[in-house]
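What follows draws every value from the coordinates through simple rules; no lab data is involved. Owing to the predicted nature of the structure, the values given are computational and were not obtained by experimental measurement. Cβ atoms are built from the backbone, for glycine too; each structure is taken alone.
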Structure P
Amino acid sequence: MRYSLRQLEVFLACAHHQNVSRAAESLNMSQSAASTALKEFEQQFDLRLFERTGKRLRLNELGRQLWPRAEELLERARELEDTLLAHGDLGRLKIGATLTIGNYLAAGIMARYMEIQPGARVELEVANTSAVAQRVLSFELDLGLVEGELNHPDLEMIPWRNDELVVFCAPEHPLASRPRLDDEDLKAATWILRETGSGTRQTFERAMAGLLPELNIRLELQHTEAIKRAVEAGLGISCLSRVSLTDAFKRGALVELPVPHRDFRREFYFALHRQKYRSAGIERWLELCRQIA
């Protein structure tokens with residue numbers, strides 16, 4: 001074999017970080033060793049995989065074609081190593097989840113996964129839908145659990161479970177006693193919403209089609225708990241996933257506002273790179289998520 005797995009690791013680290021120094025640091029190597037490994041890798045096959053601008057590296061077309069194949073090969077090698085070391089056949093998983101899923105669903109799934117597979121290692125990163133998708137596309141995450149609908153040729157979106165958004169307010173809010181809200185109520189209200197780029201905001205804007213320019217959006221926040229606290233404080237009304245509001249509704253801290261003429265239904269999805277190797281761990285995680293749903 002004319003190349004080593006270490007050379008592939010250096011190539012992938014450089015693809016991720018677009019810089020040899022940061023790639024070397026991520027692999028606990030010296031910069032000179034990483035530079036040498038990358039140079040030898042290219043010279044062995046008489047090719048170039050990066051465009052170089054100063055210290056920055058950018059994958060060229062050949063490098064982009066090689067990237068997913070190298071990722072798959074290394075993932076298989078890691079899985080084999082885990083098996084040989086008797087650490088279990090599921091290995092390490094890096095999961096990305098959007099804020100609603102990460103805060104209210106993923107932690108429980110992760111605990112269950114590690115319970116039934118002792119020794120398994122799971123890393124959970126929580127971000128909005130667009131950020132999770134980007135990290136799946138760059139192979140920094142094995143898969144994403146997302147709320148938004150994404151269209152990208154390299155992403156496979158697999159439906160997971162149904163969800164719905166709910167409009168809500170504080171018990172003392174003037175709208176709290178209304179049996180239902182109409183469009184005039186929605187336009188007159190002061191709104192506190194998730195930020196653009198989140199799956200929740202995407203669903204909200206779709207449901208409010210035709211009204212968006214007339215809505216009074218007072219605050220845009222990145223965290224559901226911050227939004228709930230702001231609504232409890234009487235700063236306005238909001239719209240979040242029902243799974244994030246169950247406890248607050250039970251305690252009476254927040255009140256649901258029916259909006260029957262607007263469709264707030266949506267689905268949660270698994271987001272996977274189409275060329276990502278699906279290890280036993282990934283398949284087991286998907287199976288467990290479906291069982292819990």
Structure Q
Amino acid sequence: MSANPASRIPSPAIAFIGGGNMARSLIGGLIRNGTPPQAISVAEPNANVRAALAQDLSVATHADNADAAHNADALVLAVKPQVMKTVGAGLRDVAQARRPLILSIAAGIRIDQLDTWLGGNLPIVRCMPNTPALIGAGATGACANAVCTPAQRAMAQNILSAAGVVEWIADEAQMDTITALSGSGPAYFFLLTEALIEAAVTQGLPRDAARELATQTCLGAGRMLREDGAAPAELRRRVTSPNGTTQAALDSFAASGFSDIVARAVAAATKRGGELSAELDR
């Protein structure tokens with residue numbers, strides 16, 4: 001017996017403010033996971049980007065933010081942190097009238113800031129995805145305010161998980177660390193890969209071979225981290241023979257203060273996240 005169409009739960013209306021790469025990745029993931037394109041609208045000032053979104057994803061596009069948001073159950077703010085205050089003020093009336101779930105993916109912008117700019121007492125999820133979301137392999141940290149209902153938090157989970165894994169935290173103060181870890185983390189990984197390639201080329205390996213081997217090595221190591229279940233330290237021990245080549249390399253890393261270098265880098269990124277929000281308090 002077929003299901004009664006009237007009993008089906010309709011997809012929530014989702015509006016994206018900003019149609020850049022991160023928004024596109026989330027939209028693409030939602031559609032792949034069964035959200036109908038008709039349930040999604042996007043506000044984007046660039047006419048060429050609007051046209052590409054409409055053509056590639058069959059979603060409604062708008063030049064005006066309020067036009068995209070007027071019927072939204074969930075409003076995804078995917079704009080640069082520096083313009084979020086202006087964008088929020090422009091959406092205040094529609095946000096207060098509609099009272100949608102607000103999701104912000106802007107680095108450094110606090111929930112209380114968003115709530116103030118949007119008029120107050122709104123359900124807000126602050127989240128930080130990363131660029132591997134573009135291929136469905138993202139890592140997103142998320143934090144919800146007390147206004148969010150369990151149903152709204154589930155809605156946020158559905159939207160964000162369209163692009164990868166989602167890790168929820170209770171303390172918003174940790175979001176700047178998440179930004180420094182997984183938000184900025186792909187750049188650290190790419191930098192290490194660049195350095196591996198250049199080091200191999202310096203040792204005489206052809207660049208094409210160095211790139212292929214370094215890329216596949218990093219991919220394979222990442223998959224082992226996800227699929228093996230062992231701690232990173234244990235996986236490292238398994239590949240390290242006493243007095244062998246790997247041990248020689250690890251000793252060199254240790255002598256150069258590798259762990260301290262990473263700790264300082266994450267601390268610097270965390271500090272900058274706090275500074276971004278403080279700048280918008282002025």
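Tabulated data for the structure shown
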quantity	calculated
Top of P, Q by relative contact order in percent (Cα under 8 Å, 6 or more apart), largest first	P
Structure from which 19.4 was derived, mean count of other Cβ atoms within 10 Å over residues 110-117, options P, Q	Q
Parent structure of the calculated result 2.7, given that distance in nm of label points 7 Å out along Cα→Cβ at positions 54 and 158 is the read-out and P, Q the choices	Q
For mean count of other Cβ atoms within 10 Å over residues 102-109 computed as 18.0, the structure of P, Q it came from	P
For 15, 49, 32, 4 (P(r) over Cα pairs in 10 Å bins from 0, in percent, for residues 22-125 alone, calculated) the corresponding structure among P, Q	Q
With helix-only ellipticity at 222 nm (-39500 (n - 2.57) for each DSSP H run of 4 or more, over all residues; to 500) derived as -12500, matching label from P, Q	P
Given 4.0 for distance in nm of label points 7 Å out along Cα→Cβ at positions 78 and 206, calculated: source structure among P, Q	Q
